[in-house]
Structure I
Amino acid sequence: MSDQKIQETIAIDMRGQICPACLLVAMDTLNKHREALTKGLEKLCIITDNREATTTIPTTARNMGYSVTVTKIDSFYQICVGRFTPDK
């Protein structure tokens, strides 16, 4: 048996929204889930079609000490924020 816990994903679809709305929602979620994100129990994944959000959210999250990935998928972007645990 493993003591490893499964990381939960907080998924937010912000397609059609523009900054600063995307950034404000991301910051609110990061602050509300700070403990679980920091411990690696959760990660936040935001889907957006707003290119500006691919800069503002990662910059803000990194300044708060989080790891960030940005992935382009078809006509939108997925921004994932959290303390990602390496695969074992």
Structure II
Amino acid sequence: MTRTFEEFPGVEWVEGTGDFIKVDDKKCDGCACCMKVCLAGCYEIEKKKARIKSLEKCMECAACWYVCEKGAIDFSWPKGGTGYRSDWG
């Protein structure tokens, strides 16, 4: 089953990605860099820590993982055939 969203034309999300992003709240200092780079709005700050709000629109870009200076985000791309797909590659 695929999902699409009006604000992201030409993109579809395929069910079955599983858990591919986790936040280690022991390492997170609440800097909110993950929130700033996430185009899909997957993160929120709760009790001075980043937490995943929803991965429904995650584009699997790994920007959140890349900008996290504390190493609090554990990211691995979902196995082939699931997750984010676009008309542009």
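Any read-out appearing in this document is the output of simple, stated calculations on the displayed coordinates, not a laboratory observation. Predicted, not measured: the structure shown is a model, and the values here were computed from it.
One of I, II was used to compute helix-only ellipticity at 222 nm (-39500 (n - 2.57) for each DSSP H run of 4 or more, over all residues; to 500), and the answer was -9000. Which one was it? Answer by label: I. From which structure (I, II) was mean projected area of the Cα convex hull in nm², for residues 9-56 alone calculated, if the value obtained is 3.0? Derived from the structure labelled I.
Taking relative contact order in percent (Cα under 8 Å, 6 or more apart) as the criterion, the largest value within structures I, II is that of II.
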